[in-house]
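Next up, some structures in structure tokens.
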Structure P
Amino acid sequence: MIGFVPGFPYLGGLNKKISSPCLEIPRAKVAAGSVGIGGDQTGIYPAEVPSGWRIIGIIPLSLFDIENDNPSLLSAGNYVSFFPVDYGEFLTIKELAASKKYEVLTYKKGESKQHVFHRPQL
């Protein structure tokens, strides 16, 4: 589901081993791109907003851009996988994405996928 704020994906299917209760006192703000766990769901914050979820990481991509034909990077029914990157790669992806020289590769569930999940546009 996409909701809460424009472009915020609620990601179901979280492994119960890592589910975590929400904070008793929510934070006044979390950074855009933060990945959080709230109960049995994961979500990615497309903007700086308040949150009571536990933040476990951050992504270098913008999830919502009103200037795009389709402003939300993700849509209902998409599957999302997270991959670890080092800080240098994180900064490179963030810079390429900001300059619109980054392409997110997608695949259908069940298709073979490679570790390569992005491709810079040169």
Structure Q
Amino acid sequence: MTNIHHAIDYVELNVGGSLAESRAFYEQAFGWGFNDYGPDYAGIRAADGDGEVGGLNGTTEASGGGPLVLLYSDDLDVTLAAVREAGGAVVEGPYEFPGGRRFHFTDPAGNVLGVWASS
């Protein structure tokens, strides 16, 4: 995995005591893979399997006001259904914006993330 200057390189989500629940949510909703580093941390594997793009931190509780992490989807409606089925709560949208459509959701630990699609 190549690191790119000034590009988002790693996103860490604080999930408090709900590491197992949060990990299961992201596995089910988005098909993410993880590298386990003990009972309190799981690294999020890059989609191509080369390195990691982030992590779930089980030692710190989620809090509001952090940066909004946006995920891309080829099919927003399918992703929306997967988030709901995995136990996420949609808190905004889906709605249209100049670049496409998107929605925001909370994960089991309370982190707010967004998903967007170009159409």
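All of the numbers you see were taken from the coordinates with simple rules; none came from a lab. Everything numeric in this text was worked out from a predicted model, so none of it was measured. Cβ atoms are built from the backbone, for glycine too; each structure is taken alone.
Here are the numbers:
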| item | result |
| --- | --- |
| When Rg/Rh (Cα atoms, Kirkwood Rh), for residues 39-94 alone is computed for each of P, Q, the largest belongs to | Q |
| Per distance in nm of label points 7 Å out along Cα→Cβ at positions 31 and 47, the highest-valued of structures P, Q | P |
| Comparison of P, Q - label where relative contact order in percent (Cα under 8 Å, 6 or more apart) is highest | Q |
| helix-only ellipticity at 222 nm (-39500 (n - 2.57) for each DSSP H run of 4 or more, over all residues; to 500) derived as -6000 - corresponding label from P, Q | Q |
| Comparison of P, Q by distance in nm of label points 7 Å out along Cα→Cβ at positions 71 and 103 - largest value held by | P |
